1. Using FRET efficiency 1/(1 + (r/R0)^6) of positions 12 and 132 (r between Cβ atoms, R0 = 35 Å, to 0.05) as the calculated read-out, with 0.95 as its value, let me know the right label among P, Q.
2. So if we calculate volume of the Cα convex hull per residue in Å³ for every structure here (P, Q), which label has the highest result?
3. One of P, Q was used to compute helix-only ellipticity at 222 nm (-39500 (n - 2.57) for each DSSP H run of 4 or more, over all residues; to 500), and the answer was -24500. Which one was it?
4. Rank structures P, Q by relative contact order in percent (Cα under 8 Å, 6 or more apart) and report only the one at the top, that is, the highest.
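A short reminder: the numbers here are calculations on the coordinates, not readings from a lab. Because the structure is a prediction, the values reported are computed rather than measured. Cβ atoms are built from the backbone, for glycine too; each structure is taken alone.
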Structure P
C-alpha cells in the first residue's frame, strides 16, 4: 500500500512543487456555524491575524438565533445561509470557495499564532498526492478537565490509527487541496454528523495522502458530559444507519481502540500522574451506553415498521 499518512515531514524530503512560498495560493476558510456566539469571534479573529497574503473567509450559518451572524459579519468576506445538515453547509461553502486550498474548520477552532497557516501550507509540497494537511487538536489551558480528558483520548486514538494505517484520516478541521476533493467526488451534503468522514474516505480510496502537523490548533469542544453525550447521539445515529465502514473501521477495531488503546492511555494516570485520565472510564461508559441505546431504539423502530 502506498504511503497514506506522515507526521511533520522534513522539507529535505519534499518532492512536490505546487506551493510557491514566495507567492502562496489563496486559502478559503469555510466555517459552518450554528449558535456559536461564544467562540466564533476568537476563531475568525485568529484567521484574520494570520501572516498570509491571500485569505478568504466564508461563514455558512444554519440560521443562528444568537449573535453568531452579527459577529461573523465583522470578519467574513461572505456569510451564506444553509438550514440543512453540517454536510450541506460544508458543501455550500466549498462550492463558493475561490482558493486552491480550502480550510474546513469548526467555529470553535483557534489558530495559536500568526505563522500557523504559512507553516502548514508548505506541506502540500511533500508530494503531489497530498490532499490534506491536518493539525493535531489540543484544548486551551483553561479548558475543563472533561475537555482535556476527551482531547487526550482522541489523540491516543488518532496516533494509533496513524501507526497502524487503519481507518480514514483528514476529515474536519484541516486544509484541503480543492482540486483533489473535486476529483475524488466532492463534498457529500446528505450527512450531518460524520460528513467529514465521507470526503476523507473518498480521498484515501482515490490514492491521496494526509500530512499531520504537530503545530496544533486549539479546539474548544466537549467541555461537559452533556455536550459529549449530545454529540455521541448524533454519531450513533449515523453509524447505526450506515455502519462503521464510514470511518474505515470495523467493530472489532473500534472495540480494540477504546479498550486496549484507551487503557494504555489510562495507565498514564498511575505512571505519569496525568490526572485527566481519571475521566477515561466515564468517557468509555458514556460512549458505550449512548451507542447501545441508539442501536436498540433503531432496532425497535425498524421492527415496528416491518
Structure Q
C-alpha cells in the first residue's frame, strides 16, 4: 500500500511540475514579487512603503496558491477521469481513497516547491526593502546573488534542454530552487555592503516566516477543496467553486461570527466554512504586533483536521463517480 501511494504521489508531482500552467503561474508571481518594491514606493509616508510591500507580497502568495491548486488538481484528476486513464490506476487494484490521497499529496508537494521558491523571492525583497529616498543604497548581495542564481538556472536549463532533451520548465525549477536557497543563505550572513553579520539579523524574530507558513496552510486547505471538487466538476466550475469557498471563508468571521448565538444554523455554517482569517496575519505584521508560535501551532492543527475532512468528502464524491 505504501509503495502504491508513493508511486501515485511521485507520478502526480512530476506531472504537476511539467504542466505549462504551473511554470507560468510561478514565474508571473515571482515577477510580481520582484517588481513589488518599486510598485510600493509611492505611499509618501516614511516607513509605510515596506508595510505595503509586505501586504502585496502576502496577497500574491495567497492568490498563487489558490490558482495553482485549482489548475494543478484539475489537470491531474479531471483530465484523467474525462480521458478514462484513471481506469488504468484504480484497476491495479488501487483503492479510490488511496488514489485521492495520493493525488492530493502529489499536488501539494508540487505547489510547495513553487511556493517555497516564491518565499525565497519574497525574503530577498524584504531584505532589500523599498528605496524610499534618493539616498537609499542598493542591497548589493541581494541583487548580485539572486541575479546569479536565476542566470545560472536559465543557462543550465537551456543547455540541458538543447543537449539532453530535458523538460525546460522542470529543469529550470530544479536548478533555481536550490540555487535560490544558497543565495538567500549567503545573504543572511552578509550585510547590504558585503560586511559580515549574524544570520538572525534580518528574520531572527520569525514573524515573516510565520506569516508565509500560515498562508501555505490556507493553500493546503484550498488544494484539498480543489482535489475534492475536481472529482465531480470541470476545471472552470472547480475554479469558481474554490473562489466561492475562499471568499466565504474570508467573510464568514464578519457575517456569521457575530450571529453564532442567534441560532443553530449560524453556528453550523460558521463551523463548517473554513475561516481564512485565521491564516491572514498581514495586518499584524504591518502593525508590528507579535505573532506567537503557539497560535501558529493551533492554526496548523485546525488546517490539518479541516484538510482531512475535505479529503474525506472528496473520497465520498469519488466513490460513486462513474469512470468507465
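1. Details: P: 0.95; Q: 0.20.
Answer for the origin of the read-out: P.
2. Details: P: 144; Q: 161.
Once volume of the Cα convex hull per residue in Å³ is worked out for each structure, Q has the highest.
3. Working: P: -13000; Q: -24500.
This value belongs to structure Q.
4. Details: P: 22; Q: 25.
The structure with the largest value is Q.
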